[in-house]
Structure I
Amino acid sequence: MRFLPTILLILSLPAGALAYAMTVRVLDALLPGQAALTLFVPLFVAGLVMLPFLVPFFDRKAKRDLAEHARSLQSATKDDGGAPDGQHDGQG
C-alpha cells in the first residue's frame, strides 16, 4: 500500500468539502441568522475532518526527510573522523 497516503491526501479535499457543507446546513437549521458562526465553525469542522486524511502523507514525508538527515550526519561523521558538526574531543 505504497500509494495509500497519496490517495488519502487526494480524498481529504472532498471529505472537507462535504463536512463543510453538512455543518453549514446544520448550523443554518439550528441557528438561523448567525453569520459569524456559519462562516467559522464549518471551516473548523472541515479542518478537523481533513486532518486524519493528511497526517499519513506528511508523516511519510517527515520520515523520509529524517532518514536523509541521518544519512547526511552519518556521512559527515565518517568524513570528519568521528565528530559530528565539527566538534572535536574538547581540544580547540
Structure II
Amino acid sequence: MVTLEYGDFDYFILLDSETGETVLFQTDWDYPGLASYFGWRPCDCVPSYTDGTIDCPVCGKSYHEMILDAGAFLDDHIGDELEDDPGYFDQE
C-alpha cells in the first residue's frame, strides 16, 4: 500500500507502507501524473486528449491550469492510500 504525504517545502511524497521507501515529487510538472493515480482528470473531455502537461485541443484548458488543478487535488488528498504501487517502487 502507498500513501500520499506532504514533504518539506510543499512537495509531495509517496510512502510505501510495507518497506518505508519514499518517492519525492518536487516539480509541479510531475503533479498531473501523480494526481491521476488518485482519480484526478486533467479536463472533462471524453476521451481525454491530454495528460495535463499539454493544452487540451478540445476544451482549450491550458497545461498551466491543469498543473495548478492537479496540485490542489493532491493537497486535498493527503493521506489517501492506493492498494497497489502505481510503478514508482522497485518490484523485485
Structure III
Amino acid sequence: MLQKLTADFLRVLNDAQKHRPEKSKRVGDELEWVIYEREVMLQAINAVRLQRKRPRITVEELHRVEETAVGHTDYSQKFALYCAQLALRLW
C-alpha cells in the first residue's frame, strides 16, 4: 500500500510541478508554486485520510515533513513518500 500510494502521490506532485512557470510570484516569503504544490499535496493526503476515516492533517503538519525532503536531490520522491506516510498515519 505504501509503495502504490507513494507512486500515486509522486504523479500528483509531478503534475503540480508542471505549473511552476506560471506560478513564479512571491507570496510573503515563499514562491507561489511552493504554496500551490503544498496545497495540492495536502488535498491528496486528506482525501486518502477521509477514505480511511482518519482526521485531516493541517498544512503545518505537511510543512514539517516537507522540510525534511527540501534540499535533497530526490526531493520529489522523498516528499511523495512522506506524504504517503502521513496519509497512512505512519509518520
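Each reported figure results from applying straightforward, stated rules to the coordinates on display, with no laboratory input. Since the structure is predicted, the reported quantities are computational estimates derived from the model, not experimental observations. Cβ atoms are built from the backbone, for glycine too; each structure is taken alone.
Annotations for the structure displayed:
- For distance in nm of label points 7 Å out along Cα→Cβ at positions 15 and 63, the highest value in the series I, II, III is held by structure II.
- Structure with the greatest value (metric FRET efficiency 1/(1 + (r/R0)^6) of positions 47 and 79 (r between Cβ atoms, R0 = 35 Å, to 0.05), set I, II, III): III
- Each of I, II, III could give distance in nm of label points 7 Å out along Cα→Cβ at positions 23 and 39, but the derived value 0.8 comes from III.
- Given -7000 for helix-only ellipticity at 222 nm (-39500 (n - 2.57) for each DSSP H run of 4 or more, over all residues; to 500), calculated: source structure among I, II, III: II
- Origin of the value 42, 28, 20, where Cα extents along the principal axes in Å was derived from one of I, II, III: II
- Source structure (of I, II, III) for semi-axes √(5λ) of the Cα gyration tensor in Å, for residues 7-54 alone, computed value 25, 13, 7: II
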